[in-house]
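Just so it is clear, none of the values below were taken in a lab; they were calculated from the coordinates. For clarity, every value in this text was computed on a predicted model and none was experimentally measured. Cβ atoms are built from the backbone, for glycine too; each structure is taken alone.
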Structure P
Amino acid sequence: MATQITQRKQQELQNQYSNYKNTLQQIAKKIGDVEQEAEEHKLVLETLNPLPADRKCFRMINGVLVERTVKDVIPALKTNSEGLRMVLEDLVKQYNGKQTEMEKWKKKNNIQIVQQ
């Protein structure tokens, strides 16, 4: 009877650890995706900044390629870039918070990770 309780507790702890680990991996993937998109926005801004404001350029909006001028596109790119930066900061805070929560949980439950 006591071994069943111990095994159940151990399985429960393993499930909780897996949940923490999966959540951290998902957040890390989102961080990577947002960083990549922010880098792409930065590259486009660096490319467009030296160009004349009335020069024609194209922008993809909801899967539709539309013709605009550089002066129309740059403000939208800056707004999007700022939004991505804010999302990135929020995701990093979430990641750090979840990691801290996991570390506290590991200490509380005396969890030691064994590499196989």
Structure Q
Amino acid sequence: MPRVRHKLLTCSPGCPVEGVLHLIDGKWKGVILYHLLDGTMRFNEIGRRLTTITQRMLTKQLRELEADGLIERTVFAVVPPRVDYCLTPRGRSLEPVIMAMKRWGDEHILPQAAE
């Protein structure tokens, strides 16, 4: 069972929403999950898609997503080292949420940026 970083979600009716937001909080986690919807990716491939993220931040975000059970990290014992990342079933279950955020952004954020 994955480690849950937030402790208690029974404080109010909105706490499950807070819990979900905590899992995908920040600038990068939602975007990483979005790109992993396409399938398994290597570390550098994710980094190339997120052009302004530092390696340190990418590593941190991937570790947190892995600790929360949303992604799986597979290390291959080869030279040079190869590490693949993919969504777990729990991470894949966020697909409707992530795609809803993308649709909302397409409708409400992108038109404003074009003005």
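With mean count of other Cβ atoms within 10 Å over residues 58-65 computed per structure, which member of P, Q shows the largest figure?
Details: P: 8.4; Q: 17.8.
The maximum falls on structure Q.
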(request) Tell me which of P, Q gives 60 when you compute percent of Cα pairs over 20 Å apart. (result) P
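Where does the value -14500 come from, among P, Q, when helix-only ellipticity at 222 nm (-39500 (n - 2.57) for each DSSP H run of 4 or more, over all residues; to 500) is the thing being computed? Can you show the working numbers first?
Details: P: -27500; Q: -14500.
The read-out comes from structure Q.
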(request) Can you spot which of P, Q the value 2.1 was calculated from, given it is distance in nm of label points 7 Å out along Cα→Cβ at positions 26 and 106? (result) P
